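Following are the structures in question.
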Structure 1
Amino acid sequence: MAQLLGIDTATLAVLAGMALLTPSATQAGECADVPHLVSRSQGFGRTWVEYEQPSDPAWGYPVPQTDHFWLSLPEKPSASPPLCVVLHSAGGNGREPFQPICAPHHERGTYGDASFYVLCLDCARNRSQDWWWGLEELKRRPQPYSAELVPTEKRVLATIAWAVREFKIDPNRIYLSGISMGGSGTLGIGLNHGDIFAAISVVVPAGIEHMQARLHPPLRYDPPPLVNVSSHLDSYARGQEQLLEIFAANRYALVFAWEPFGHAAVRIAECHPSVYDTPWLTIRRNEAYPVFTRATTDQNYPGWNDGARADQRGQINGWFRWKTLEDSPNSLAMELRLVNKKELRHSCDPPGEAITAVTFRRLQRFALTPGQTYQWSISAEGEPMKAGSNKVDVDGLAHLDAVHVTERPVVVRLTR
């Protein structure tokens, strides 16, 4: 099964619903019951397939249940298609994302182009056991679930594993997205599973408790980059300050925008253009990525329910774009730049320059060990600009301070 999925055995164990912190304690196995097709229909210009799914005893539901989920089929099939997984809000169910997935300009988030499968999961049908994507069960029974996935989390990951196998999904292009309650679930399930998700996106996430329960450094895998569109005037937005602190302190990748529109996901198009058009669905799980911190182009988040401070609209890290050029045993090269005005669908004026700290994560072949010395250089159009040497930090990360980034690409290269 691992070969069919293109995923290693440790990852497969997590996908199959094994213990979160002790993956070697049990052996991964096939699901006892396979989802079966219920209906196939057309809606909002796409083909939708509905499946019924009996619960697997391995997931640990106290009361067995039956769930339904939906797949939006790609309009342009390919040999190794990407997958976007969507978790719905407390006001809806698995059908909630149908219209926005197909809507022009993606008013409630981006779910991929015509090549994507979109998997819409449900936690409303059996809400007594599943509600808030497993957070409520985790709070009811912190033991044993502080060290093990709750049944809902296991079901979500096992369903993704089934879809990957069934539709030959590219295992390096699996994405997770959620709105409101679904945003809470996306933070809790997605950030701790960098071995599965290439990147994740949340819109007006309803709390960070699920994330706080699961995101305990040091992580076994680099967390997927997060795109977060929130509102400080949202009654559910308590905790976004802590999220920003956690990401900055641990140097996790974050693109963040806020607007004073409250808990209104339908107004996502009003968010900062650089964040709204972040190409998060092109990020690959098998490619290195940069983490930007303390950028001079960042605005200051005003804080929850503060409508008086400056920067009532703002962004963090939205202007940056990157491309990994090389990731070999002896060299890592990454192109960094600011987004071009012509790349954005909404009019705005990008800054001329940003000065930022840069950390490099999800390295594939350029392996680093704490305390190791590496050489670094920065060039533009082949002309050297700066060079020096650094030591890998205690977390095994390479980090550069005060990197100048403009619309003209610069290449940062690390060598042994």
Structure 2
Amino acid sequence: MNAKETLKADILQKVAEYYQLVHAPQQDAPFVPGETRVNYAGRRFDAREMTNLVDASLDFWLTYGDYSRTFEKKLADYLGLRWALLVNSGSSANLLAFMALTSPLLKERQILRGDEVITVACGFPTTVAPILQYGAVPVFIDVELDTANADVSQLEQALSPKTKAVMLAHTLGNPFDVQAIKAFCQKHNLWLIEDNCDALGSRIHGQLTGTFGDIGTSSFYPPHHMTMGEGGAVYTSNPLLNKIMLSMRDWGRDCWCDSGKDNTCDCRFTGQFGTLPFGYDHKYVYSHFGYNLKATDLQAAIGCAQLEKLPSFVQKRKANYAALLDDVKDTPWLRIQKALPEADPSWFGFLMTLSPNAPVTRNGLAEYLEKNKIQTRNLFAGNLTRHPCFETLQAGTDYRIAAPLVNTDTIMNQSLWIGVYPGMTPEKLDYMIGVIKRI
């Protein structure tokens, strides 16, 4: 090795030693019941993530680069899709996925302002926010109490001549009824966006979630199935949608040359675009109103190491969920989230809904668990239409409720979840089970 390569190898070796000295003991610290906090989620990493991060930083290529391209290819390969595009968050992934469907390149299937998108109010707001921000109309259907996923029996009721798409999340990693929803979309020529942010690694009918729809999305925020700190992805096998999303992710530009590279499109000064002067620099031609949603190569470097661990993370989540379910399922006043028979969830959390005869309220249960150092979370917005952000919107015009959101309100009032992330140890799981059983 030359002097530069030798120095770099020494630096990365020191980084690995630093991980062992500083971070490894924290991840493997002994659990003290009642004193050690049991978080609902957390990062799981080793020296590989840190050495990748420093390796990327030494090149000082801070934007999209080699690690980003590697991550995109490996994620697409994992999913069995043609393309994955790295973005800066799961929220940006949902924004990009929805906005791609507003492209004029889609012609008669383009979503226009005032068109409708079927979704649910029981979930995270960024599944719905892009619809409203664009000026389309979310149409809310209820969820099933057992699965916490969309009640597919209400899809036809929600349909109107303005319906253009369905945009739904797999709730806490639990796959929704993709067979029924995809059949509905195909019957009515509707787009399907799968918000897969809480479900990476889940399967139904033997196929990975996020791969059934026209576009799937992921989040790599620290609580999720894998992390790069901030980050997300959109993925598809549709070449036109990939072209649109690539444009919109990168400022809306028409050119597909990578950052720092010129004229790989071979038409930099030779094209006619709109009413611009002939030969206008293609790097500054915009075919969409887009954004800059790219992540950095530093984040992608971490993601490459995390992606290698994803299969083991998924298996650990399943095992942790099964351990909790085995001991808590017979609690008479708790209703545990169920999966469809053909589903194999990569669980994001362990959702519990209190029965009307429960000896405690949902907030009482949350306070009790938190007092015992067990972190809890509500099912995100519960019922998004009841939040202050909806107070300026007009029902029936800005949004529509297709059927009473009875189960949505039940989950809002009576449900919470605890963690099953890979950092859960048998001691932590046994402790959580014991605390719940003492109520």
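Each reported figure results from applying straightforward, stated rules to the coordinates on display, with no laboratory input. Since this is a predicted model, take the numbers as computed values, not measurements. Cβ atoms are built from the backbone, for glycine too; each structure is taken alone.
To test your reading of the models, identify which of 1, 2 gives 21 for percent of Cα pairs over 37 Å apart when calculated. Considering all the candidates, the number was obtained from 1. Ranked by Cα Rg over 2.2 N^0.38 Å, for residues 187-298 alone, structures 1, 2 are led by 2, which has the greatest value. From 1, 2, which structure was FRET efficiency 1/(1 + (r/R0)^6) of positions 51 and 315 (r between Cβ atoms, R0 = 35 Å, to 0.05) = 0.35 calculated on? The value was obtained from structure 1.
Between structures 1, 2, the calculation of relative contact order in percent (Cα under 8 Å, 6 or more apart) yields its largest number for 2. In this comparison of 1, 2, the computed figure 10.9 for mean count of other Cβ atoms within 10 Å over residues 379-386 is attributed to 1. Kindly point out which one of 1, 2 the value -11000 was derived from, the read-out being helix-only ellipticity at 222 nm (-39500 (n - 2.57) for each DSSP H run of 4 or more, over all residues; to 500). Derived from the structure labelled 2.
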